[in-house]
Every structure is written in C-alpha cells, then in structure tokens.
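For reference, the structures are reproduced in the following blocks.
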Structure I
Amino acid sequence: MRLTLRPVPPKSQASAPERDREEASEAVASRPRGILANLALHLHPRAVPEKTLRFDLTFGLGGMALVLVLLLVGSGVLLLFAYEPSAERAYDSITALGGEVPFGQFVRNLHRWSGNLAVVIVVLHLLRVVFTGAYHGPRRANWVIGLVLLGLVLASNFTGYLLPWDQVAYWAVTICTSMLDYVPVAGRLLQELLRGGADVGPRTLSIFYVLHIVFLPVLLLVLLAPHFWLVRKALGVVIPRRPDEAPSPRAPLVPTSPHLTRREGAVALILVAALLVFALLVNAPLEARANPGLSPNPAKAPWYFMGLQELLVHFHPVFAVLVIPLIVAVLLVRLPDRLAGAASEGVWFVSAIGRRMGRTAALLGASITVGAVLADEYLLDTARWLSSLPPLLTTGLLPFVVFAGIAWGLTRVLARRHGGGHEENVQAAFIGLLAAFLVLTVIGIAFRGAGMALAWPWDVGRAAAAVGR
C-alpha cells in the first residue's frame with residue numbers, strides 16, 4: 001500500500017478577531033497618508049506632463065510660497081498668545097518674547113524672516129511666470145489673481161511691520177501713510193482711515209492688528225483656492241520647450257503622486273529646515289520703543305517699499321506715489337492682453353533674440369538709473385532752473401516724459417539691432433524697468449544717509465547703529 005503525503009496548510013497565527021484588529025490598525029495608520037495624498041491631488045491634476053517636473057522650470061517657487069504662508073499662519077497664531085495689541089504694552093510684549101516666553105524669540109524670528117522671504121519668493125514666482133510666457137489664454141485670470149496675491153503679501157508684511165511698536169516701525173509707517181496725502185481727492189481720507197486719525201497712534205496699531213491677523217490672512221487664503229484650482233484646470237504649469245521647438249498640444253503624462261508630490265515635499269523640507277536654522281542664528285531686529293516726538297534721520301520705509309520712497313526723492317509726489325505706480329499696475333494687468341496669441345509659451349525669455357535683448361535691457365536700465373540718480377543729486381536742479389513753472393511740471397511731468405521717451409527709444413533701438421518682434425520688445429522694456437526699480441531699491445536701502453543724501457553703505461550703517469542706541 002502506497003502512502004501519499006499531502007502538505008498541510010499552515011495554521012493561522014492569529015484568530016479572526018485579532019486579524020480584524022490588525023487590519024483596522026493598518027487602515028488607521030494609512031489614513032494620514034491617504035489624507036495627504038488626497039490633498040496633494042486636489043491641489044494638482046491627477047497627472048502632469050513629465051517635462052514640467054524639471055526643477056529649473058519653476059524652481060519650486062509656487063510651492064515655497066504656499067509653505068511660507070502656512071508657516072506664517074502657524075507662527076502668527078503662536079505669537080498671539082503673548083502679544084498685546086496696545087500702544088502701552090505692545091513693545092513690552094515683544095521684548096518679553098526674548099527672555100520670558102519659552103522659544104518666544106525663535107517663533108518671532110521665524111515669523112519675521114518667513115514674511116520677508118515670502119515677498120522675495122512671490123516676486124520671483126511672478127517673474128518666472130512672465131519670463132516663461134505662462135499668462136496666455138486660460139491662464140490670464142490666474143495672472144490677475146497672482147498680482148492681487150502679491151499685493152496681499154506686501155500688505156500683510158506692512159501691517160505686521162508696525163506691531164512691535166518700535167522706533168523704526170513707527171516712523172516707517174508714518175512715512176508710508178504720509179505718501180497717501182499726495183493722492184488727489186481721496187488721499188487725505190484714505191490716510192485717516194488707515195491711521196484711525198490724523199497721526200499714527202494707538203488706533204493705528206489696532207487697525208493694523210485687525211488687518212494683519214484677520215482681514216488680510218482670510219483674503220489670502222480665500223484667493224489661494226482659485227489660484228491653485230486654475231493651475232489644476234490648466235493641467236499644471238506650462239510645458240517647457242526650446243526656442244526652436246514647436247509647441248506640442250500633447251505631452252507624456254505621469255501620475256502626480258508620487259512623481260510631483262515627492263519633489264514638492266523635498267523642496268518644502270529643505271525650505272523649512274533652512275528657515276529654522278536661520279531663525280535660530282539671526283534675531284529679528286527690534287529698536288527702541290516708538291517715540292512720536294523723535295524722528296530718526298533718515299526715516300525710511302520698509303525695504304520692499306524703498307523703491308517708491310526713492311522715487312519721491314527724484315519725482316513730484318503725485319507722480320512718485322500715484323501716476324507711476326498706477327501706470328505700472330495697469331500695464332501688469334494688461335500684459336496678457338498685449339501679448340495675446342503669442343506662441344512663446346514655455347520658452348524662457350521668448351526666444352534666443354529675447355534673451356540677448358533682455359540682458360542688454362537690464363544693463364542699460366541699471367546703468368541709466370545710476371547715472372540719473374547721480375546727476376539729479378549733484379548736477380541737475382530743474383526746480384531752481386525752471387522756478388517760474390509749477391513743481392508738478394518741473395519735477396513731475398517733465399522728467400517723467402523724458403525718461404519714458406528714453407525707455408521707448410532704447411526699446412526701438414534694441415529691436416532694430418537684434419531684430420526682435422513685438423513680444424521681445426515688450427519683454428525688453430519690462431526687464432529694463434525692472435532693473436531700474438531694483439537699482440532704486442538698493443540705493444534707497446544702502447546708499448541713503450542723513451537727510452536722504454547719498455552716502456556709502458558703511459556710513460549709513462554707522463548712522464543706523466547710532467539711532468538704535
């Protein structure tokens with residue numbers, strides 16, 4: 001008789017109830033991962049073109065801006081537990097963060113540097129959109145929303161600038177709100193609404209506090225939703241291509257998760273780590289308590305508004321505060337319409353010709369601005385030479401027309417020399433004006449000393465240190 005041995009199936013190591021508990025535990029453990037995956041897929045389309053995963057296309061700027069907003073909200077909520085929004089206690093509550101509140105100085109540092117970096121990142125994000133042509137067709141509405149978001153980031157930084165109630169913040173807000181006085185008709189009303197009266201005081205602090213912690217964050221978060229939704233509707237960012245490569249309506253797609261989400265996660269972790277280290281090593285500045293009776297010399301606006309303050313040195317206030325900013329804002333909003341139907345979407349700087357024109361325009365814009373500032377400081381005195389004419393004409397309309405004519409003429413010369421088309425010309429003008437504004441900002445920050453006269457940076461630094469003491 002032949003015996004056949006059959007393998008016996010292994011006995012289960014766990015009973016049915018135990019297996020149910022194990023499966024439930026695995027489901028609970030995977031739930032956070034599922035939530036994060038669903039959140040990422042709601043921010044992005046389910047699949048994205050493989051070419052858009054290149055880091056050198058976006059540099060992760062949009063994702064970094066979102067991370068900074070979340071950091072600002074989180075650190076701001078923590079600061080609310082210690083901050084007292086009154087002119088009598090605001091400064092003391094900030095100083096208490098450095099010695100009495102555990103990790104208080106670190107959280108304040110993180111909040112301050114995240115806000116400053118957010119301005120830089122959002123501006124760079126806007127420039128990336130311009131220089132890759134990512135504002136055409138269905139992306140036009142998102143371009144306008146992005147401009148509004150930039151304004152909200154600047155306003156959030158500005159309103160938070162006053163909250164420490166120190167000398168620098170008090171007089172910076174005084175300078176910036178004083179600019180509104182030059183806006184025709186409604187300027188004085190806007191100034192009093194923002195200040196809560198004729199001068200910067202306790203009511204101003206209360207108004208800025210409410211704007212900073214309620215109104216502006218809500219607007220920012222509300223507008224971020226359609227901003228990301230429109231990016232998703234457009235199937236992600238623009239597809240990069242070479243200048244000699246024809247645009248392709250279709251491109252190979254890859255799943256958003258994990259191809260895109262892992263890259264974004266890595267960028268976010270690096271950004272947060274760098275900010276944490278910086279906040280540990282560098283303290284946010286805090287000068288002496290605000291003194292309405294003692295103005296520092298010079299009294300400067302926050303660094304992101306120094307370009308406007310520098311314009312005030314050279315132009316009539318109506319042009320520096322209203323006409324020039326309004327023209328720039330209108331041109332930025334109308335930029336997609338001016339370039340509607342352009343075929344350069346996804347190409348950095350439009351074309352090879354556009355890159356050459358852009359480099360030349362940046363050099364010319366910076367050089368002419370430096371020369372004009374030096375000439376206005378040491379050589380020109382149109383107000384005295386043309387004293388019989390109204391200042392609005394001699395220091396406003398006349399120099400504005402001259403510089404506008406120079407910008408238009410140089411753009412035409414560049415177009416003829418390089419053979420650029422309409423889009424290259426518009427981009428060259430944009431780059432030249434951008435370079436000019438950056439030079440004005442640097443001059444205002446580093447080269448303006450007592451009485452807003454030109455001075456070397458080390459002299460400006462010594463004067464600022466003396467004021468701080």
Structure II
Amino acid sequence: MLFVPRPDAHSRAAWLDELRATLTLAWPLVLTNLAQIALTTTDVIVLGRLSADALAASALGANLYFAVLIFAIGLVTATSPMMARAFGSKLHVVRDVRRTFRQGLWSAAMISVPAWLLLWQAEAILLLLRQEPHLAAAGQDYMRGLQWGFLPFLGFIVLRSFMSALEKPLWALIVTGIAIAFNLAANIVLVFGHLGFPAMGLFGAGLATTLSNAFLFFGLAAVIVWHRRFRRYHLFGNWWRPDWKRLAELWRLGLPIGGALAFEVTVFNAAVFLMGQFGATAVAAHAIAIQIASATFMVPMGLAQAATVRVGRAYGALDIDGITRAGWTALGLGVAFMACMSVLMIAAPRLLIGAFLDLGDPANAVVIATAVSFLMCAAVFQVADGAQTIAAGSLRGLHDTRVPMLYAGVGFWLIGLPLCMLLAFPAGLGGIGIWLGLAACLALVACIMVRRWMRRERLGLVPSA
C-alpha cells in the first residue's frame with residue numbers, strides 16, 4: 001500500500017481544520033472521562049464524610065479493583081483503532097465495524113470471569129500486601145459491592161469506542177452525566193440508609209457504583225438501538241456468533257494496550273500499598289491527591305482517545321500528513337492544558353483539597369498538610385503525564401502497541417517502582433519519596449514515547465511516500 005501525502009498538508013488551513021476536528025471529537029471524550037472519574041470520586045467524597053478509615057479502606061479496595069480493570073479496559077479499547085481504521089478505509093465498513101464490536105463484547109465477558117474470581121479474594125490480597133487488617137477487611141466489604149460492575153463497565157467501553165470511532169461521542173457524555181447523578185443518589189441512600197434501605201456503609205458505596213456501571217451500559221445500548229445514525233450497523237444482531245480471526249486480531253492488538261495501561265496504573269496502585277506502610281493518615285492524603293491528579297489526567301486521556309481515532313482514520317485512508325497533523329495537534333493541546341493544571345496545583349492546593357475534606361476541622365489538619373505536599377509533587381509530573389499518554393494514543397492509531405508496552409514496563413516497574421521504594425525507605429523521605437519516584441518515571445516514559453512518535457516513519461510504522 002502506498003501512503004499518499006495530501007497537497008495541503010503543510011498549509012495553515014489544514015492544521016486549523018485538524019484542530020477543529022480534534023477539539024470537536026475530544027471535548028465530549030474529555031468530559032466523559034471526567035464524568036467517569038466522578039463516579040468513584042463520589043464514593044470517596046461520601047465515604048470521607050463517614051470516617052477517615054472508611055476513606056482509606058475504599059482507596060485500598062478501589063486501587064486493587066482498578067489494577068485489574070485497567071488491563072481489561074486496555075484489551076477492549078483495541079476496538080477503537082480497529083474501527084477507526086475501518087471508517088478511514090471506507091471498505092466493508094458496516095461488516096468490519098460490527099464484527100469488531102461483537103468480538104469486543106466477547107472479550108469483555110471472557111476477561112470478567114477470572115477478574116471476579118480474583119477480586120473476591122480482596123482481603124487476602126490486601127493482607128498479602130501488608131495492609132492493616134481492619135482496613136483490609138473493610139476494603140473487602142467495599143469490593144464485594146463494587147466488583148460486579150466490572151462487566152457492564154467494559155461493555156460500556158466497547159460501546160463508547162464505536163461512537164468515538166464514528167466521531168459521535170456526545171451520547172456517551174450524556175449517558176455518563178446522568179449516571180453521575182444516579183451514583184450520587186445511590187451512594188447517599190445505600191451508604192447512610194434512606195428510603196427504607198439499611199445503612200450499608202462501604203458495601204453500599206461499591207454497590208452504588210456497580211448499579212451506575214449497569215446504567216452506563218444499558219443506557220448507551222438503548223441509544224445505539226434507537227438512534228438511526230447508529231442502528232444501521234445492527235451491532236447487537238447475532239452477537240453470539242464467533243469470529244475467531246477477528247477475536248485473535250483484537251487480542252493481539254489489545255493485550256499490549258492492556259499491558260501498557262496496567263504497568264502505568266499499577267505502579268500508582270503499588271504506591272498506595274507502599275503508602276499504607278505509613279498509616280491511615282498517609283493513605284487518606286494520598287487518596288485525595290491521586291483523585292485530583294486523576295481528574296486532571298482525564299483531559300489528556302480524552303485527547304489521547306481522540307488522537308487514536310484521528311490517527312487511525314488517517315492511517316486507514318493512507319494519509320501520511322493527516323497522521324502527522326492528528327498526532328501533533330493532540331499532543332500540543334494536552335501539554336498546554338497540563339501546564340495550566342500544574343500552575344493551579346502549586347498556587348491553590350487547599351482549594352482543591354477542600355472538595356474532599358472540611359478545611360476548618362482541626363482533626364483533618366495533618367491529612368490536609370500531607371495532601372498539600374503530595375500535590376506539589378503531582379504538579380511536577382503533570383506535563384510529562386499528559387505527553388506520554390497522548391503519544392501512546394497516537395501510536396495506537398498506527399496499531400503500534402507492543403514496543404510502547406515494553407517502554408511502559410521498563411519505565412514504570414523496572415525503574416519507577418524501585419526508585420519510589422529507594423526514596424521512601426532508605427532515603428527516609430516517606431510518602432514524598434514515593435511521589436518523587438512517580439514523577440521521575442513519568443518523565444522518562446514521556447521522553448521515550450514522544451521520541452518513538454517522532455521517529456514513526458524511520459521505524460516503518462508509517463511507510464514513506
């Protein structure tokens with residue numbers, strides 16, 4: 001296949017067109033990501049009003065849950081570049097998209113069963129990771145309500161990938177926004193006991209999120225079945241039919257994506273477990289700081305998802321210059337945003353922390369001071385975090401996933417985690433050392449991911465014209 005450059009590739013108009021297209025696609029994805037993080041943030045805020053121990057236990061349980069979930073998300077996310085390339089090529093689009101979608105649902109079901117079996121042992125796993133016994137037991141209570149949302153959430157990701165590849169992500173945002181209100185109401189009712197329900201505490205918070213995940217899947221499925229723009233693809237028709245070749249292709253592409261995401265997220269999860277060595281106060285402060293950092297990260301993540309689609313469509317259309325514009329536009333937007341977030345974290349940390357804890361309560365003073373120090377470290381790695389995830393998203397659009405997975409493994413686990421431990425324990429920096437180690441490994445991964453994107457033609461990821 002020959003990749004043919006377009007004559008207007010270097011014109012100002014072409015770049016402005018790409019900017020508009022990226023923003024049009026990205027803003028609903030960004031807001032959807034923020035809405036999704038708001039689901040678990042709602043749990044944290046409600047449980048923070050219950051007790052500091054409940055907050056810490058939910059943080060341990062949620063981090064274990066996401067350590068497993070993020071790998072599965074990466075696996076089914078492979079549907080996005082596959083469908084985007086089909087839309088770009090304009091050949092056999094309906095058939096290819098439908099087959100990819102179906103195998104995405106199959107993959108979601110296949111990965112959920114072992115995940116449920118593993119998460120059922122949450123207390124034993126947390127004890128193995130040397131967490132305090134009472135926090136491990138409480139974390140399992142939270143998990144017993146939370147883990148059943150695993151499958152419907154993965155189904156929602158597959159549905160959202162279809163809408164994103166079609167460049168129609170607004171409905172996913174609408175459904176997710178409604179789910180936030182549902183989750184908040186369900187948390188209040190189930191955690192504290194209202195409307196005739198008993199007070200379920202941590203289990204109630206997990207169950208509320210499971211019900212919200214089910215709402216996400218069935219709500220978006222209803223839109224796809226009802227809306228004429230989507231129903232022409234007949235996505236749910238004959239969904240039980242296997243397509244082994246397509247399934248194998250999805251797993252070949254998706255397993256490295258899942259691995260790369262898992263390497264990144266689990267190093268942050270490992271940081272939580274390391275933080276547990278310093279007591280409930282450090283864990284609670286870390287939970288607050290990581291929620292804030294996660295919220296800002298949702299913006300470059302949305303831009304990375306947009307880059308995957310835009311690059312993937314250009315890749316399917318054999319447009320070299322379109323690939324270039326799509327990747328660099330998303331990267332520039334992401335770096336600019338994260339630089340602004342870094343300034344905000346340095347200038348007004350207590351304003352951000354006030355969303356989680358009562359700043360006027362003397363009992364929270366130590367947690368607040370610790371969270372402020374952690375936010376200063378988070379401010380350092382904002383730009384690097386944005387750059388590495390967008391570069392990885394652009395590479396996924398080119399179906400380049402294996403080498404980026406190796407980069408993530410080396411950067412986060414072979415270098416990052418040992419550095420966190422070294423700074424926290426032998427160097428005596430405690431929780432601050434863990435956050436400084438995270439900042440260093442994010443900077444390293446950002447450099448090597450961006451470098452690979454810059455060398456994409458030389459590496460043969462995009463054949464030269």
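What follows is calculated from the coordinates using simple rules that are stated; it is not laboratory data. Nothing here was measured: the structure is a model prediction, and the numbers come from that model. Cβ atoms are built from the backbone, for glycine too; each structure is taken alone.
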Query - Structure responsible for 22, 25, 19, 18, 12, 4, with P(r) over Cα pairs in 10 Å bins from 0, in percent, for residues 259-298 alone calculated and labels I, II on offer - result: I
Query raised in the report: Comparing structures I, II by mean count of other Cβ atoms within 10 Å over residues 115-122, which one has the largest value?
Result: I
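Given a value of -21500 for helix-only ellipticity at 222 nm (-39500 (n - 2.57) for each DSSP H run of 4 or more, over all residues; to 500), calculated from one of I, II, which structure does it belong to?
Working: I: -21500; II: -27000.
Corresponding structure: I.
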Report task. Looking at distance in nm of label points 7 Å out along Cα→Cβ at positions 371 and 411, point out which structure of I, II has the largest value. Result -> II
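Given a value of 1.08 for Rg/Rh (Cα atoms, Kirkwood Rh), point me to the structure among I, II it was derived from.
Only one of I, II returns 1.08 for Rg/Rh (Cα atoms, Kirkwood Rh), namely I.
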Query raised in the report: Upon calculation of distance in nm of label points 7 Å out along Cα→Cβ at positions 155 and 291 from the atomic coordinates, which of the structures I, II produces 2.9?
Result: II
